[in-house]
Structure I
Amino acid sequence: MLKKLEHPLEELRQVMDQYQITNLKVSKASIGWHTEHALLTIDRIIENLVQSDKKNYQWKPNFSKWFVFYTYTIPRGVAKSPRSVRPEHNLSREELENHIQHTKRKLIQLENAEKRQFFEHPNFGHLKKKETLYFLGLHTHHHIKIIRDILKTKS
């Protein structure tokens, strides 16, 4: 199950040396910001999921969730991330590297969670463990695409 996030985390690690690069044509934020945001998102979602009570899970139909999950695409610039997952300052390469290692360890908590434990997404509602993992891969991939575009248009 964790293998779905191993490759994206490795890709984030591979661009670590370029963490200070920005390209305003693509994003106001640097590669380091996108990396840290993706890691904070994984961490916070796992924390919320493992603290959830599976008895409180409720499924509700949600077209936005279906569309985003089906297309495996998050439209750029549409949603604003919660303050808790927005990096507040520029981190060093070492801090980002340490955070990647921390997030890899945190994934074990997700692996050990029960199937019906859930994360409550502000737009998609309750996401069970399997859907949460899918969303984490999708969200991380979204930021990796932005990073690739920053690097592509920079060269």
Structure II
Amino acid sequence: METLMREFADWQRRYSNAPPAERVKLAAAGEALARERRAALKALIQSDPQRALQLAVPPGTGRDWPPAVVQLLEQWVSGRGALGVIVADDFERKRSTTIRTVTLGGQSYRVFVYGRRLDQPSSRDEPLQGIVIDGLMAVAEEAPVLPENGGAIRK
């Protein structure tokens, strides 16, 4: 994972510093790296959401990157949303499963959390910020400071 992230960061630097003619050649390599990175980051959202957020491309980055690369990036979301927490117990096997969902900006996501949010109950109007890939969201532990209108989805 770390190697892939370094390769993608290296591609970013090379692409940003390349003349237009060379950027055309670098676009295909960037798309391939972005596709691999997306799959790895999607898995990381589920296994280590805190690390996934640390490795996310900051909002607004890559405006001059090829569209094929940009559309493979994670989406940043922020706003007030309904956080649902469901715990399913299997008493016979002495196991429980916690499923979290968020409805934010008219979209629903399966949510993965860390830190203080692991103990957070359901809430109807929770300030949230995180990244989304294919309906999976890594939610930041700390609630963002949001404007009164509830925030917005950012790419």
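Nothing in this text is a laboratory measurement; each read-out follows from the coordinates by a stated rule. In this text, all values refer to a predicted model and were calculated from it rather than measured experimentally. Cβ atoms are built from the backbone, for glycine too; each structure is taken alone.
For relative contact order in percent (Cα under 8 Å, 6 or more apart), which structure out of I, II has the highest calculated value? Present the calculation step by step, with values, prior to reporting the outcome.
Details: I: 40; II: 25.
Looking at the calculated values, the largest one is I.
Match the computed value 10, 36, 29, 18, 6, 1, 0 of P(r) over Cα pairs in 10 Å bins from 0, in percent to one of the structures I, II, and report its label.
II
Looking at structures I, II, which one was helix-only ellipticity at 222 nm (-39500 (n - 2.57) for each DSSP H run of 4 or more, over all residues; to 500) calculated from, given that it came out as -19000?
Values: I: -19000; II: -11500.
Derived from the structure labelled I.
For percent of Cα pairs over 16 Å apart, for residues 64-119 alone, the calculated result is 68, so let me know which of I, II that is. Present the calculation step by step, with values, prior to reporting the outcome.
Working: I: 68; II: 61.
Checking each candidate, the match is I.
With FRET efficiency 1/(1 + (r/R0)^6) of positions 24 and 88 (r between Cβ atoms, R0 = 35 Å, to 0.05) derived from the coordinates and found to be 0.10, which of I, II does the value describe?
Numbers: I: 0.95; II: 0.10.
The read-out comes from structure II.
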